[in-house]
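Read the figures in this text as sums done on the coordinates, not as results from a lab. Keep in mind the model is a prediction, meaning the values are calculated, not measured. Cβ atoms are built from the backbone, for glycine too; each structure is taken alone.
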Structure P
Amino acid sequence: MAKLEGKVALVTGSGRKNGIGSACARRLAEEAAAVVVTDINQPTAESPDKEAGTNVQLNDVAEEIRSLGGEVFAISADINDPRSVQSLVEKCKEKYGHIDILINNAGTSPGPAPLAQFDLENWQQTISVNLTGAFLCSREVVPGMIEAGWGKIINMSSRAARRGAHWMHAYCASKAGMLGLTKSMALELAPFNICVNALLPGDIETELKQWGLETEAQVKGTTVEALKEEIARVTPLGRLGRPEDVAGVVAFLVSADADYITGEIINISGGHGLGNATSRLKM
């Protein structure tokens with residue numbers, strides 16, 4: 001069912017072929033939205049030896065969507081740079097005339113470090129990408145949404161925003177900031193029929209998660225497989241999440257079905273935190 005026909009969606013941080021951003025872009029295209037995928041045109045800090053986040057993967061994501069019959073437009077942009085964000089939005093409008101949906105998904109993490117050893121440059125870069133980037137993108141698209149009298153904005157936070165994470169100070173702070181930004185935006189924009197919500201994905205199997213698990217395994221002297229088994233054990237649904245699990249919630253929230261939902265913070269974590277999964281009864 002084409003729930004988003006006639007809508008245009010901008011998805012930041014969508015240049016990873018198995019990332020949450022690209023999964024969201026594919027799902028929105030399946031719902032008949034015209035999708036703009038964007039990412040920075042350089043290797044990311046957490047995977048400098050890979051092509052994740054570069055034009056290579058961004059174009060692959062666009063081509064995959066196109067091959068499935070979706071309407072897609074790929075643009076490289078740096079959401080840290082106000083001028084780059086302004087140019088991104090201008091190009092979107094030149095192509096489609098308007099932006100109805102914004103998915104603030106772009107994010108980064110500098111890797112774990114004790115507080116006393118945490119590098120200031122890494123702190124500032126993480127806050128800039130994860131939080132300031134969402135602010136800049138929202139600031140650019142909101143005037144058009146106000147004029148249209150409708151809009152949907154999804155801010156991709158993290159379960160770590162509420163729970164914290166060992167040695168991940170900048171990441172947790174930036175994702176917690178997304179919650180405050182979401183609430184304040186939702187309050188301001190509600191009179192214009194613009195809904196703003198935040199998602200808190202848990203342990204989702206992406207390249208970034210794989211990198212994080214590899215780093216954690218080295219620190220703890222264990223294996224990635226052992227860490228995944230432990231995550232699954234304490235998750236009531238018994239597995240790690242998939243990018244498509246997040247994309248499905250995004251597709252609902254940006255549709256007309258969710259026109260009365262705003263300012264909400266939604267966990268996507270397989271029930272993590274409800275209790276020990278080993279206590280589940282088999283019926």
Structure Q
Amino acid sequence: MDRPLRIVVSLPNDNAYQHEQGVVAKATGESLGLALQVMNAQDDAITQSQQLLEIIQSRSTIQPHAFLVEPVTRTGLPRVAEAAVAKGIAWVVSNSDVDYVRSLRKSSQVPVFTVTQGQYEIGRIQGKQLAALLPHGGSVLYIAGPSASSVAVQRHEGLEDAKPRNVLITTLRSKWSEESANQSAGAWLRLATSRAERFDLVAGQTHELALGTKKATQNFGTEEQKKRWLRVPFMGIGISNHVKPLVDGQVLTAAVITSVTMDLALRMLVRAFQTQGQPPERTTVEALSFPDLEKLAKR
């Protein structure tokens with residue numbers, strides 16, 4: 001192709017993980033000679049849909065060759081995907097196992113595929129971490145993302161599947177940011193400061209949710225309750241350069257290390273255009289426990 005591939009990357013927000021996704025996307029785009037545009041939906045599915053539909057329906061701008069989209073909600077913008085593919089725009093989904101990809105691939109003349117972290121397996125790893133840290137069972141405060149998010153749902157399902165029955169979960173919802181987790185946990189603590197001693201561990205669906213909750217526990221309750229929270233282990237999920245320093249510095253006791261999807265997704269997309277082929281329907285990036293589960297069980 002003589003002209004550079006024009007690719008629009010649509011991210012749901014700008015939390016630590018999505019910020020890294022944007023940085024990696026731009027770096028990969030530059031190395032591959034792509035014309036890349038990165039958009040932020042501000043955690044709003046309607047905004048995300050409108051941003052993409054404006055591009056699809058525009059008569060004044062040159063249309064992109066592909067959309068690389070991390071959906072805000074688990075429905076994954078099916079109507080927008082159909083409209084894009086009908087216009088000959090490739091559709092790549094990041095970190096969401098939407099149910100329309102398989103059928104859309106059957107009628108598509110352009111690449112349609114998913115690159116994901118494997119959210120269910122990430123939840124399972126975190127559930128196994130709970131088992132290693134609480135061999136005799138216990139109570140866990142679980143800070144989860146929005147209920148409309150497929151990431152939050154699948155991580156929760158994986159954790160529930162892998163955790164022991166004698167580990168009891170209390171779930172608190174938050175948006176995907178440290179500040180939001182701080183606010184959600186703070187509001188909850190104002191209503192439940194007497195429950196501080198109930199929890200043996202706090203697990204966040206991201207390291208930011210864990211950190212925001214940890215910050216909130218030091219701003220509410222009596223001095224004795226704050227001291228009790230300081231003795232409670234915290235766990236989170238994130239990419240290596242975000243969470244390894246937190247575990248090494250004992251801010252977190254354990255973490256699930258995940259990977260960004262943008263580099264792999266963009267390289268697969270470029271290869272698909274070069275070969276005029278359809279990539280695999282679903283590709284999963286690596287996730288692992290840090291420390292590994294055997295070491296964690298010895299702590």
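Given a value of 1.00 for Rg/Rh (Cα atoms, Kirkwood Rh), for residues 41-168 alone, point me to the structure among P, Q it was derived from.
On the way: P: 1.00; Q: 1.12.
Source structure for this number: P.
From which structure (P, Q) was distance in nm of label points 7 Å out along Cα→Cβ at positions 97 and 209 calculated, if the value obtained is 1.7? Provide the component values of the computation, followed by the final result.
Values: P: 3.9; Q: 1.7.
Attributed to the structure labelled Q.
Once mean count of other Cβ atoms within 10 Å over residues 241-248 is calculated for all of P, Q, which comes out largest? Spell out each step's value before the answer.
On the way: P: 19.6; Q: 16.0.
If we compare mean count of other Cβ atoms within 10 Å over residues 241-248 over P, Q, the biggest value is for P.
Between P, Q, which one scores greatest on mean count of other Cβ atoms within 10 Å over residues 65-72?
Numbers: P: 15.6; Q: 25.2.
Going through P, Q one by one, mean count of other Cβ atoms within 10 Å over residues 65-72 is largest in Q.
Comparing mean count of other Cβ atoms within 10 Å over residues 129-136 across P, Q, which is largest? Walk me through the numbers before you get to the answer.
Working: P: 23.6; Q: 18.4.
Largest calculated value belongs to P.
Quick check on the output: -0.32, -0.61, -1.14 is log10 I(q)/I(0) by the Debye sum over Cα atoms at q = 0.08, 0.11, 0.15 Å⁻¹, derived from one of P, Q. Which one produced it? Present the calculation step by step, with values, prior to reporting the outcome.
Working: P: -0.32, -0.61, -1.14; Q: -0.38, -0.67, -1.08.
The read-out was computed on structure P.
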